[in-house]
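Quick heads-up: structures coming right below.
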Structure 1
């Protein structure tokens with residue numbers, strides 16, 4: 001079997017910070033799953049595709065043999081310390097650029113820390129719902145909230161490379177596609193601010209639509225969570241085809257929409273990317289959680305999605321191990337698929353190399369206007 005050319009430094013176009021503290025079994029294992037609860041009695045989240053992938057790819061980066069027992073791996077991790085383990089793991093990913101969604105709570109690394117660990121670069125992706133909640137906490141009236149939100153989005157757009165929405169979590173993707181009228185936004189803001197004192201998150205569909213259209217007006221790429229996630233999500237409300245009317249409404253305005261994750265709707269995301277010029281499909285998170293089946297999921301995404309419309313990411317959060325797993329599974333799956341297609345005569349070798357570079361880095365550099 002001919003060896004495929006090496007991939008360029010990866011652009012991870014959607015990821016999060018990692019925890020700075022040392023982790024034991026009880027604090028490490030929850031990051032291997034989207035569940036909120038501990039594993040069922042007598043089971044462990046290490047016995048998942050993600051857990052097995054961590055045990056395959058990560059121990060060698062810390063000086064251990066592949067597939068070593070979790071307890072031994074975590075002991076070695078604590079021996080090195082969180083900082084050094086994170087540095088060694090991130091340097092084994094092949095990632096050169098991180099586009100970081102900074103909207104999650106907790107003591108997580110900043111984008112600059114991720115970049116420093118690999119000698120690469122990092123930029124911020126602003127989560128709209130988090131930004132709106134921060135603005136609400138400093139706005140006394142609905143009118144002030146609406147004005148301050150517009151200013152906050154405009155200011156964020158000066159430094160960020162894009163925005164992200166988790167409307168799929170807060171309401172679902174079956175939103176009315178048109179921008180809401182100012183009077184609707186004012187009424188919804190007034191009602192939400194009245195409830196905000198009790199810590200209420202933004203979930204009103206009018207305000208979520210307003211956020212989306214405020215971001216669209218900036219012209220920056222807009223990432224949209226689709227497909228699976230944690231139990232806060234109604235999976236049937238995260239099918240990206242529910243966005244079809246919104247996608248049509250945004251067409252021609254200069255904003256690219258990036259459909260994150262997708263699984264199990266990754267084929268639908270590939271279809272939308274194939275028929276709408278401003279829609280892109282992401283392969284992050286799905287590959288991490290399908291592990292040894294990652295090549296199958298990636299192949300299904302590439303059935304319809306144009307190759308210039310598919311972007312790599314890890315969606316890593318909390319653990320540097322998830323950066324390793326996301327990057328290694330992606331690289332292995334992509335090279336296995338493309339090598340096979342070249343050997344079958346379906347693809348030319350030079351086209352396979354070109355497509356690999358596109359998905360690994362070039363597409364993201366174009367969409368997010370990176371150097």
Structure 2
């Protein structure tokens with residue numbers, strides 16, 4: 001009778017069954033720590049997170065093995081023990097790749113079973129030797145249909161290897177996540193949905209870098225949750241993943257602890273999508289949240305929260321900065337909860353301002 005009831009529920013109300021399974025998973029309240037930021041690992045307030053990502057390990061294009069630069073080995077090897085000294089329950093994942101890693105190296109590695117095996121075996125060995133609880137892939141981005149297919153093979157084989165290693169050693173299976181593009185397709189190239197659904201514990205959806213002075217000649221919300229009339233928003237991306245077949249309970253919404261500064265063409269035209277002539281303040285216009293708050297404190301710009309797109313911005317003379325402040329973070333975390341997502345993550349902890357955004361996110365989730 002119970003089996004018949006489950007079958008009836010599955011076909012009649014599939015969302016109920018999805019909720020049943022997602023309710024058993026631990027929520028993800030996460031952030032990345034970036035070695036390049038030089039922010040001390042010992043300063044991370046790990047009590048505000050359930051998971052922390054150590055970024056980034058590298059892919060050796062000659063051997064197809066996962067490596068850690070010599071300058072990072074001490075920090076990476078002690079990362080877990082350091083963050084657990086303040087929060088013994090926090091889980092750590094070693095993230096591999098990143099935006100500055102050559103995508104061709106990942107494409108080459110994933111193209112052959114033997115090179116995939118070298119990558120997978122070395123990742124597991126490294127994670128175990130450094131006492132990480134899991135592994136995270138950040139391949140930005142597979143750019144052909146063949147590369148997407150090979151990504152699927154990599155994930156499937158990686159999950160099998162993790163299961164086998166756990167069985168042989170008796171240790172808990174390492175977690176496996178990946179940071180993917182905001183949508184389930186990368187400019188019409190569909191991600192390997194079945195392999196992703198069956199292999200990953202969750203997806204980190206990179207719902208940011210929508211607008212920036214390096215690629216948009218107008219101001220814009222760098223990480224809009226909504227963007228009426230366009231497909232460039234976090235909400236559209238999340239819904240595209242769900243439509244593709246990934247359950248909401250495997251999706252983790254990403255948001256930035258940084259923003260972008262533009263130079264306005266006209267100081268009097270200072271709203272969203274105002275014409276701009278490039279970056280302001282820094283060569284690329286990128287500013288950590290702490291830097292943005294310092295600019296606000298020193299210059300007294302006008303500050304605006306736009307609830308329609310869920311983004312903050314400020315402006316003074318011809319300097320215009322788009323970013324997420326506490327209002328945006330609250331709205332995004334509430335969105336994640338209301339849509340039964342697994343959680344949220346931020347890039348990156350070193351850019352926060354005295355844990356203002358991290359604490360806002362954690363309190364909004366209700367930790």
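Only the coordinates and a few stated rules stand behind these numbers; no lab work does. Source: prediction; values computed, not measured. Cβ atoms are built from the backbone, for glycine too; each structure is taken alone.
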Structures 1, 2 compared on FRET efficiency 1/(1 + (r/R0)^6) of positions 252 and 324 (r between Cβ atoms, R0 = 30 Å, to 0.05): the greatest is 2
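Once distance in nm of label points 7 Å out along Cα→Cβ at positions 84 and 268 is calculated for every structure in 1, 2, which label goes with the largest value? Let's see the in-between values first.
Values: 1: 4.8; 2: 6.2.
Of structures 1, 2, the maximum of distance in nm of label points 7 Å out along Cα→Cβ at positions 84 and 268 occurs in 2.
So helix-only ellipticity at 222 nm (-39500 (n - 2.57) for each DSSP H run of 4 or more, over all residues; to 500), computed for just one structure, reads -13500; which one of 1, 2 is that? Write down the numbers at each step before the final one.
Details: 1: -13500; 2: -11000.
Going label by label, the one that fits is 1.
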Re distance in nm of label points 7 Å out along Cα→Cβ at positions 116 and 228: value 3.6 computed from one entry in 1, 2; matching entry is structure 1
Note: FRET efficiency 1/(1 + (r/R0)^6) of positions 44 and 212 (r between Cβ atoms, R0 = 25 Å, to 0.05) at 0.40, derived from one of structures 1, 2, originates from structure 2
Output 13.1 (mean count of other Cβ atoms within 10 Å over residues 36-43, calculated) maps, among 1, 2, to structure 2
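One of 1, 2 was used to calculate FRET efficiency 1/(1 + (r/R0)^6) of positions 92 and 132 (r between Cβ atoms, R0 = 41 Å, to 0.05), giving 0.65; which? Before the final figure, lay out each step's value.
Details: 1: 0.65; 2: 1.00.
The read-out comes from structure 1.
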With relative contact order in percent (Cα under 8 Å, 6 or more apart) computed for every candidate in 1, 2, 16 is reproduced by structure 2
